[in-house]
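All of the numbers you see were taken from the coordinates with simple rules; none came from a lab. Quantities reported herein were computed from a predicted structural model and do not represent experimental measurements. Cβ atoms are built from the backbone, for glycine too; each structure is taken alone.
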Structure 1
């Protein structure tokens, strides 16, 4: 394995005006963290990291699980970190990465297949640090990142059927945060919940830090951040691993209902569809 060399080689290419894409699994990029910091980030070189196996990987188990890339990249000054919610978004984020020439960036995407949506003829660069609202409600807001946006949409359907009007937003960017979108969600809803397929200290932690410094917790906002638990999960299907981690639609529903003081319904939601 030569991840350290790959990152520094990509940095050298960027120095010479090339547009390098450095494609490494999330778990293996950990081996080159020193090079990411010193050879890329400090120099603000436009190396584009394509980070495969971000999140749970099923049969490959804990050794290949991409749990830590969000915490270890989002803390680096100037880094842009993207996470597509579907294959079309991945195309747009790839085009976005090509267009970035003044800083390093990363696209984290999971192992597996796409959702089968219609693909655009070509990717279109996104506005940096801007998410999008996928459905609008008035009581609950769910801010999803990457692969967990689909679970957020499923949860929103059931919450709305229970009488809790629910907004779902796709963050798109873990860094920089879409602060205007987060403010809109916090100001316009009673409950705000974030969800990501990454460990504690990543996207949700940055959202929480922003909300705290902006004073939203001083005014009674109810917030929860769903992330991977503090343990390694062994081999299983990705769906089962996400269920064990508490990152499925039913866990979102239970968290929201608990925040709204409906513990009875929250318990029922957790029991629903469980093995």
Structure 2
């Protein structure tokens, strides 16, 4: 919620509505109550499960295919091949990601007073948008998710292996705790790296006006740069990292535990 509000804010009379993440948090609580912090939770929960399932499954499948082609094992896959597997996973996940993101963003930028054309419920927003509308801003979503996965998965594998050696002096498959550590750090690095694309995506998907505020990714990026400067592309970096790091750390840890229990 805080991340979306920070990324979507624009200067009013030369001043931004929020001074930073803490100020944004306080204003939301004061004006909308604690419940305001959880606006958009339903579409987020509904979308995050298929999104992560697609991302992790495609990455594993691609790592297996690529490892077989070059005569190695998935856990020994070179970084370049790991990046290719990750990028493919990021490319495929937009099917679940885009509808969830646009509904969540529309709910989060709506005001508590109700003085908005945006319907209050996730279902209402989805109905208003229609199928094509749910995929508005797909190019920006791909611009964020493909580089994220391209960077995250090989970095996560590398860091988990380094942690395994540092803690256990072993080159065996990383333990669950090493997977958690590697995934958390990789999630933070990848999230920070693609924040500019996330800002553009938020701006494109937040507008509920019949005529879009921006003509596309390039127009949005150009106007942000000309009116707000380069720093605007990194709005919401801290709350985004604080969310994505533990999210991916826990997700990869649970996925690793599941694989070990099932003997995959």
Structure 3
């Protein structure tokens, strides 16, 4: 091939890659994938630039939630560059999307080996254990985190592990502890209130939710849960009024409950 055609080919590839990058930045991931694939169809994977495009396509597949295709690409990339930290992170996110939690935790433990004591990694690992349904392990991890810092968010997640295990009494003890220590942390009221609604303990749910609204009167999620607890407790007038307020404030999911409880007509 003459140098002229080689240069022209490189310029054409560069233009395609730039266009693909632009599409990816605009979140047109399908369009970006098509262009990255067009480049890679002619690639021999002879130099680093080919693998750069491969990594970009893996990220585009991931962003488009095409996790299996993303995993194929990132594994090929890591076969060439096994120490690339960004690619390792991407693969972990892909594993999370595929719900391959054992593989994710394996990679995460390896990734964390040189980053001991990084709270962000420890929190992520804990959240994965919860997502994987490994609640006892998650509680062990949470307690380790709490020994380092008594964070209300982490402490509240301890309560959630009991919620997911259908142990509401244990969850309530934890939520009450968090509220006593950090009354301004509003998510605890959400967790406790929604748990009580699931248990059909509507009066207790309203106590938690009203306490949360005293801390943050404009919290539309709490407002929605209050409306839900009220209508479930057959307090339709106040419940429908509260759900309407939540909907008007931007909580779109309230419309389904308004239709069910407030707009239906009886024969």
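Starting from the value 4.1: which structure in 1, 2, 3 was distance in nm of label points 7 Å out along Cα→Cβ at positions 16 and 152 calculated from? Derived from 1, not from the others.
Of the structures labelled 1, 2, 3, which one yields 4.3 when distance in nm of label points 7 Å out along Cα→Cβ at positions 64 and 128 is computed from its coordinates? Computed on structure 2. Can you tell which of 1, 2, 3 yields 1.00 when Cα Rg over 2.2 N^0.38 Å is derived from it? Among 1, 2, 3, the structure yielding 1.00 for Cα Rg over 2.2 N^0.38 Å is 1.
Of the structures labelled 1, 2, 3, one was used to calculate relative contact order in percent (Cα under 8 Å, 6 or more apart), giving 21. Name it. Only structure 2 yields this read-out.
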